[in-house]
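Colleague: Input: structures, listed below.
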Structure P
Amino acid sequence: MSEAPVLGRPITLHFRGDWGQANIHRMCGWIAQEIGDRAPEGSRFAIWSGRGGLDQIEALRGGAVDIAIATPTAAMRMLHRAGNAKGIASLGVVGQRDRLVVAVDAALPVNTVADLGAIADQLTVATSPDDGVNLIGFAAHKALRLAGVDPDKLTFRYDERPFPAVARFAAGEANVLIHEAVMTPAWQRIDRVRPVNYLPWGDEVLRSFAAQGWPDAVVEAGYLPGLHDDLRTLDFSDFAVLCREDLEDDVAALATWCMVMTRRALEAQYAHLPADHSPVTYPLVPADMARTPLPLHPASARMYEALGNNELVDGAPIWK
């Protein structure tokens, strides 16, 4: 099925992205434009700013939006296993290779995250808040508790997004960093004012997360400044493209067709970056896109099966 499905009526679709300047907003724009190119005149598309966390689920459930994107997929899988994603389906996954990493001032007398508990009064931790929405903050605080470190005894400097926190740590304003987006240039500068070390979460933390559907992953030696050995840590990869289960079949099918068949239009926006340091994995592989943390919308599942290995639609991508 190389030809796009045809919508027989104008549609209005509401998407929910990120704060506005990051990858999720870009993906929403990509999907919205590609659907719009294949929808009748009078169709309208809006992208609402969001936070990329649990707010996306609530916006879908409340009917505020039709399609939302959240990261990491591990958190969505955890929600699904806990029965907290009822009524939500997937349209696919956009790949991203990311990790939740703990970096510390090398002068601290610690070798694991558990060791932080003994010097809690000496620590300023840069991370995100555990506020019921931010999944970085959720994972960081949950993992600290599982490691035996009481967050109430720590001093935190909270930021919603990774980059203020990474900059704070790099400037020496915090001596512990717990964050993601490890493929970005900011992480390559975290040893700017002093040497840094990286701490493993420990087997018990990783086992507990894995039991709830959240896997671990490795950051290879040399990938980050001062990382001399492979670091086993929590996975923080991939973007889940989500919808409600009641999204119209023809819209779900067209959205999926656009994601698969026009994926070069998204990849081209990241091709100037080395593949292992790109915030979107390229090339995108349809079989991987179809491996979703929540069940695929039935029309989406049928579309993945129908497309198989069809030749892509070029469409003259803007950034190619």
Structure Q
Amino acid sequence: MSDIILETNHLTKKYHHNLALNDVSIKLEKNHIYGFIGENGAGKSTFMKIIAGLTFPTSGDLTLMGESSESGLARKRKSMGTMIEGPYLYGNYTLRQNVEIQRMLVGNPDKAATDRVIEMVELTDQAKKKAKKLSMGMKQRLGVAMALVGNPRFLILDEPINGLDPINIITLRNMLKKINEEQECTIFVSSHILSELYLLATDFIFIHKGSIVETVTHEELEEKCSQYIQVKDNNIPETVTILEKYFPDMTYKVVADDTVKIYGKTDIKAELSSHLMEAGIVISELSNKELSLEEYFVSIMGGVTYA
């Protein structure tokens, strides 16, 4: 069996003259946790709605759990759990009734699943409260419970952290990790805040103005956000020649006419400085820097990448 749970090919969505999604082609592997990151209005919810069958692409196609036909997609979507643009709740029904209705809608015969998922999101003591009386954070957790009640193989959550306090964010993170590990459930979570997903996701997909601009693993993101050496001098081409000759294992990126960033070891400054001065290069800066998650996010959204 294929390890790909979702593959999209050139998905494009237009609303009148607004291009919400632009030629999106991605592959999601089974049992990973994907962080889907972009600013508000970037196209995150539109993409999720297409995958969930709530809207249709203007062009392009997708394959879900090996199925690409209309009838096949409909079958496989029964193995999905979703919360997109907030939970859809029956306000005059209790929390438990909302979950029970969802259990029946997705066709899960296991009646015990209702109370089990309510306990998972730590809302057992609120089960008899009407949904309209719940706080925003409780509604978000209820939405997650409703997404889980069908025992999904593929879970899609749109901004699930909205309205949660720090303790509940940690609880949700631990719960999703447990579901991923114990139930082999692939999880696709969106947010506009990279730092919120950093401790959860195994992979990250960045979307900007409807287009995918970067896809990285957690390990690759760690490397991109690690320390680097910044060099500013009057002869960057010669500096690059020196780097390739004396430090072949280092990676670098020329970011301006007078600036190069060097990634990898940061204890080479003295040796590098010696080589640069021997070549007659005038150094204006040679310093250690560190790229934060927020800086990386801003750079990606601006279309600039750090190699």
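Rule-based calculations on the coordinates, nothing more; no lab input. In this text, all values refer to a predicted model and were calculated from it rather than measured experimentally. Cβ atoms are built from the backbone, for glycine too; each structure is taken alone.
Colleague: Here FRET efficiency 1/(1 + (r/R0)^6) of positions 71 and 135 (r between Cβ atoms, R0 = 30 Å, to 0.05) was calculated and came to 1.00; which of the structures P, Q was it taken from? Numbers along the way, then the final one.
Modeller: On the way: P: 1.00; Q: 0.15.
Working through the options, I get structure P.
Colleague: State the single structure among P, Q that was used to calculate relative contact order in percent (Cα under 8 Å, 6 or more apart), giving 19. Walk me through the intermediate numbers first.
Modeller: On the way: P: 26; Q: 19.
The read-out was computed on structure Q.
Colleague: Please state which of the structures P, Q yields 3.5 when distance in nm of label points 7 Å out along Cα→Cβ at positions 15 and 255 is computed from it. Don't skip to the answer; put the middle values down first.
Modeller: Numbers: P: 1.1; Q: 3.5.
It was calculated from structure Q.
Colleague: Using the calculated result 1.22 for Cα Rg over 2.2 N^0.38 Å, pick out the matching structure from P, Q.
Modeller: Values: P: 1.03; Q: 1.22.
Label of the source structure: Q.
Colleague: Can you spot which of P, Q the value -8500 was calculated from, given it is helix-only ellipticity at 222 nm (-39500 (n - 2.57) for each DSSP H run of 4 or more, over all residues; to 500)? Write down the numbers at each step before the final one.
Modeller: Values: P: -8500; Q: -10500.
For helix-only ellipticity at 222 nm (-39500 (n - 2.57) for each DSSP H run of 4 or more, over all residues; to 500), the value -8500 is produced by structure P.
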